[in-house]
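**Student:** In the part that follows, the structures are each spelled out as structure tokens.
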Structure 1
């Protein structure tokens, strides 16, 4: 699934994303608010859905090779997190949906979950 499709399914606002990244494929997604859970199951070309908004999320995504991050419940990341995402060229999106609903919407549209402990 492409990031632009994720944006549409989640009715999300794009905070950071170059035009070329909007066509980038995401192969799976995981939802977590505990970053150690993310690191235990994440894979490259994956999407993280989270309610955490600090720069730890951005750093964790970078370490794990995550393709994009979706912030749920309309939460906007801290300015330092946005700056860091721009530096890493990491797409950030914000949706008003809850973590549960956002995950479900992506799942019913064909995006599968990551295997692991989440």
Structure 2
């Protein structure tokens, strides 16, 4: 119990402390002596990633006989019974939702720590 009182006292002291401690311009002098920030090449990196992605997509389309596998897969789906389509749609929805829940939980834990 004594430790809790001590923590409350310390917490109160830190909240009531002055938000700024006068350093006679030390912080400003240090900031002036720092080198200028470097401009990053994010736009170049983004363009390269986009270009490689487009190239890989076109290459995959050409190597897969013009996307013929998509037509074959769609044809197979249309021949399935309605109940199987319902189960397939429901299970894929549950999988996507579970992935979203897992991502949200991990992001929440990351933000808490």
Structure 3
């Protein structure tokens, strides 16, 4: 009986050692994957910052004005004038209340009633 207990204990220790060994390598692989993803996120953020800076550089008002002046004839651009803007009282706003005819009730449930 005692030898059976020793054998079972040894098998349990070997099984737990194998489990711990496997968990250790899975944890290391998961940590490496997380580190790789963090690196990709950092690279994506850096690229986004660079693209935002390029966008801001390309949309400088002075640059856009120069482009508009260079392509004035080809694009047929017209400068902005005060007469081109409207007044607030010229805007057609929707009515405050909307009358919707509701003739009958509508069943919105797709469940059948239980007997």
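Nothing in this text is a laboratory measurement; each read-out follows from the coordinates by a stated rule. Owing to the predicted nature of the structure, the values given are computational and were not obtained by experimental measurement. Cβ atoms are built from the backbone, for glycine too; each structure is taken alone.
**Student:** Out of 1, 2, 3, which has the highest value for distance in nm of label points 7 Å out along Cα→Cβ at positions 16 and 80?
**Tutor:** 3
**Student:** Thinking of 1, 2, 3, which structure, once distance in nm of label points 7 Å out along Cα→Cβ at positions 8 and 56 is computed, gives back 3.6? Walk me through the numbers on the way to the answer.
**Tutor:** Working: 1: 3.6; 2: 5.8; 3: 7.1.
Checking each candidate, the match is 1.
**Student:** Okay, moving on. From 1, 2, 3, which structure was distance in nm of label points 7 Å out along Cα→Cβ at positions 32 and 88 = 6.5 calculated on?
**Tutor:** Traced to structure 3.
**Student:** Another question about this same structure. For which of the structures 1, 2, 3 does the calculation of helix-only ellipticity at 222 nm (-39500 (n - 2.57) for each DSSP H run of 4 or more, over all residues; to 500) return -21500?
**Tutor:** Source structure: 3.
**Student:** To which of 1, 2, 3 does the computed value -0.23, -0.71, -1.31 (log10 I(q)/I(0) by the Debye sum over Cα atoms at q = 0.10, 0.17, 0.22 Å⁻¹) belong?
**Tutor:** The read-out was computed on structure 1.
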